[in-house]
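Given below, in the form of structure tokens, are the structures.
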Structure I
Amino acid sequence: MPKSTGIISKLDYIASLGVAAIWLSPIYKSPMADFGYDISDFRDIDPLFGTLDDFKLLVAEAKSRNLGIIMDMVPNHSSDEHEWFVKSEQKIEPYTDYYFWQPAKGFDPNGAPIPPNNWLSVFGGSAWAWSELRQEFYLHQFHAKQPDFNYRNPAIVQELKDILTFWYDLGVYGFRWDAVTHMFEDPALPDEPVSGNPVDPNDYNYLKHIYTQNLPETPYTLSLYKAHTDEYSLNAGDGLHRVMMLEVWNPIEEVMQYYRNVSDFPFNFRFLTTMGAYSNGRDAENAIRGWVDNIPDNGWPNWVLGNHDISRVGSRLQLTDGAILTTLLLPGTSINYYGEELGMVDTYIPPEEVVDPAGYRDPPRTPMQWDDSQFAGFTTGPKPWLRVNDNYLTVNVAAEEAADESVLKIFRKLVALRKEPAIQFGTLHTTVVSYELVLAYAREAVNATDRSYMVVLNWSHDQTHVVNLSPGAFGAFPFEITNPTVEIRTIGSDIPYDNFDPSAFTLKPRAGCVVSFNAVRK
């Protein structure tokens, strides 16, 4: 079944989650050297996923369910099989300088061309590949079949604007922009300094990437695409805000420069980069405050627990329901990777079954677990593209729909609460108690007559804690918690739904709850 049609068959389920949009990994025409991130035609759908007509139907069917379709934009590079690169390699105008070409630095005693400098590919080894046809090197910061664009050529900047317009005309709600910090390189081609990391010299982390990442021209160029997107939305007159989300993994002070007129928001990866299996409540608070306290004025927060490039949150933090409990009621947008609403975890992939060219990204990419039938209901074919996790008999949509309590049911309840005024507009308060193991945060309603909400989670693996959040207690909020009611609790928790006492409630290891209350300031 083509992927577009397959997604259509699951739209009712996705809509039932309460989410607003679906972000698709690349589905453009591609030789699939890197799972679609090597694009040979930015204006067509790969046959693996159907046709352009299938995609148009997907957009229409999603819209009928109040769901938007967000696509991946890959601005740094194309496939080496793209028409532009084929013609650029032949120096056919106007494509000659569409890519980052450089002559050899020289030739070794055997006559082999020497790369222009020491720059490395994210996938390892030199970032330069030699073209016998053109007798020059081209830059590829990723796979050798992914040549980098030359953004110092205004024609490339315009080409991407035209591509955006093409998809906006088809009803796309926006784009997640991949690997944007790699878009520009220093034209002087200086060698990058050694990082000091104890890794192989061919490993990407062997160098400090000060000449190939996060150059000043990058935010400016992205601001041109943001302006183009906003102008399109204004002229469309449909009231739709087309979103521009950026993948930026840099230190937070660098990430924040991608706000304001550059994008709607750069992804907040702090729960991925600063948290681990044995992180505590203080670490979680730091992950939260580190973003909200650094965000520019009028910047829109966002929260990411996982994606296709990193271990699933259920494995990485060893939390499933507790993880979504922590982030879904924070201010801003929540971006959730498929299966997080079920508590899916990484799958062990034997070496002989690895399909990822980078070698490490398969475990979080295994098939969605729909039911307990063969291959978890993902396919009726003879074999899925990656093996299904062994836990699919119990961790699947059908089983969790039928269970009295499940991660899926908690996810839906949390998403429903996001419509509450306190969650949409309320003030965020955070605190850490119980030897820095318990995180509590509150969303205090702007209107005192509205209900406020509190999230509390014990991050300890083995300690039960009695928590006191009454006025005057250590770590208490700046208001009194009155008329409290437990709305949601983690699986297996024995926190009472009724008669909740904020001055003394017990949290087992990894247990948490959401409490509604009236905030009273003295």
Structure II
Amino acid sequence: MEIYNPSVKKNVRNTEAAFPAGVRIRGPMRPCFEKILTKEALEFVAALERKFRPRVKYILQCRKEQQARYDAGELPSFDPATKAIREGDWTCSPPPAAIADRRVEITGPVERKMIINALNCGAKMFMADFEDSLAPTWDNIMHGHINLRDAVNRTITYEDKARNKSYKLNSKTATLLVRPRGWHLLESHIEIDGEPATGALMDFGFYFFHNHASYRAKHGGYGPFFYLPKMQHSREAAVWNAVFDWAEDTCSVPRGSIRGTVLIETLPAVFQMHEILYELREHSAGLNCGRWDYIFSFIKTVRAHPDRLLPDRVQVGMTQHFLKSYTELLIQTCHKRGVHAMGGMAAQIPIKDNPAANQAAQELIKADKLREVLAGHDGTWAAHPGLVPLVLEVFDKNMPTPNQLHVKREDVSVICADLLQMPKGKRSLDGLRLNTRVGVQYLAAWMSGTGSVPLYNLMEDAATAEISRVQNWQQIKYNAVLDGGLVPGTASLQ
């Protein structure tokens, strides 16, 4: 038996004759990669790509056309053509027992040590991430699939020789969910019929093909479970639903076994929540408030509107009216349709060398999570295992039931103006500098292969880098006046 060692970089012989027709592997073959890149798995992924590539290209073209309309002056709004879906009396399939209680979910990249620590930390769920918290190098992606296979089979271990410490799974672990990449990202290391593979289809395809049988056997016949990122319209959810149907049928898995939670992390998607759930109604596990990407998307979507400049991002908290409206509408929508409404990320990490600062950070986390559970959320996210007990305590005290699907939030009434109301606050030189520091430092780490980076006592990923980049761009483009009369990009800052 070959022992997997992620530090080994030796190449294994790579011959195109070993792969299905039309499939080319452009990345190096490391030890154990052949266990993922089997002929059967590649045939499965290639079939996915050939069937759904045209639909993926279509939805991406629709995104471009819609953004052009926003750039021409239009603002996002509810679609009159789908009013019947929003007002209709329908529900999604009920959640399986394996994901009924999701009060605390930890998230992190598909790295071996991270997976073990996250599964062992006491959280109800662990979202293993191929997206924002992972730099998508070929080695990172392939090692991630090996790590997930070993986690599902409960054979995953890790030896930290520097610390002389061994890691293995506890007898009781969190339920595993996987987040593939968004529709817009390609995987250049695999070509199918001369074109790069779609990252989302590759991530989903390899994971589902290798793990669905073992996973379902451990979760009451349901699963695997997924998080679906970066959607902007229900037509994109319809493609995911078709992918799930096809995968289930191809592998003789009962329809509705796969479940996916959609991250509502783009401004256009908040106006499509009912429609997204409707498209996924047999496969839906709910919606999640992807707060950091949502703020980034807000700026990006209205990038051509000079009257919509945001204040410093540290001031754009969840109590701002447009974000409060977004979360309340999400909770109301999910519970009306019988699925989970998940809260956002607590990005803080323990501050070991400053007890006072650590205590202050913990109080902020408690207040944020108390706001979420009292609003009706069924669970929330944490970025660090050390935060899980703290967050769990807040939800345990205030949510005695497995979830809050019974909290219908019929008091909520949200209109377009609520979701588009500009946040209050100031723009400062300190905010500009923070964006610059975080953006540059994160990008340096990402380019070296690390996608989840501790910066200034927060666990940062690509979402924060995106906010930092686009907010600085917005201020420079529109000559935003900072506190003290300074204007980015002008001589006043020389």
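Here, each number is a calculation from the coordinates, and none is a lab measurement. Being a predicted model, the structure only gives us computed values, none of them experimental. Cβ atoms are built from the backbone, for glycine too; each structure is taken alone.
Assuming 0.45 is FRET efficiency 1/(1 + (r/R0)^6) of positions 24 and 456 (r between Cβ atoms, R0 = 41 Å, to 0.05) as calculated from a single structure, say which of I, II it is. The structure behind it is II.
Work out the source of -14000 here, i.e. which of I, II gives that when helix-only ellipticity at 222 nm (-39500 (n - 2.57) for each DSSP H run of 4 or more, over all residues; to 500) is computed. Walk me through the numbers before you get to the answer.
On the way: I: -6500; II: -14000.
Structure II accounts for this read-out.
Once FRET efficiency 1/(1 + (r/R0)^6) of positions 216 and 312 (r between Cβ atoms, R0 = 41 Å, to 0.05) is computed for every structure in I, II, the highest value turns out to be that of I.
Given that distance in nm of label points 7 Å out along Cα→Cβ at positions 64 and 440, derived from a single structure, equals 4.9, which label among I, II identifies that structure? Don't jump to the answer; show the numbers that get you there.
Values: I: 4.9; II: 3.4.
The correct label is I.
With Kirkwood radius over Cα pairs in Å, for residues 128-175 alone derived from the coordinates and found to be 12.9, which of I, II does the value describe? Matching structure: I. Structures I, II were shown, and distance in nm of label points 7 Å out along Cα→Cβ at positions 344 and 392 at 1.0 was computed from I.
Source structure of the calculated read-out (relative contact order in percent (Cα under 8 Å, 6 or more apart), 9) within I, II: I.
Between structures I, II, where is mean projected area of the Cα convex hull in nm², for residues 112-399 alone highest? All intermediate terms of the calculation are to be shown ahead of the outcome.
Values: I: 19.1; II: 17.3.
Answer by largest value of mean projected area of the Cα convex hull in nm², for residues 112-399 alone: I.
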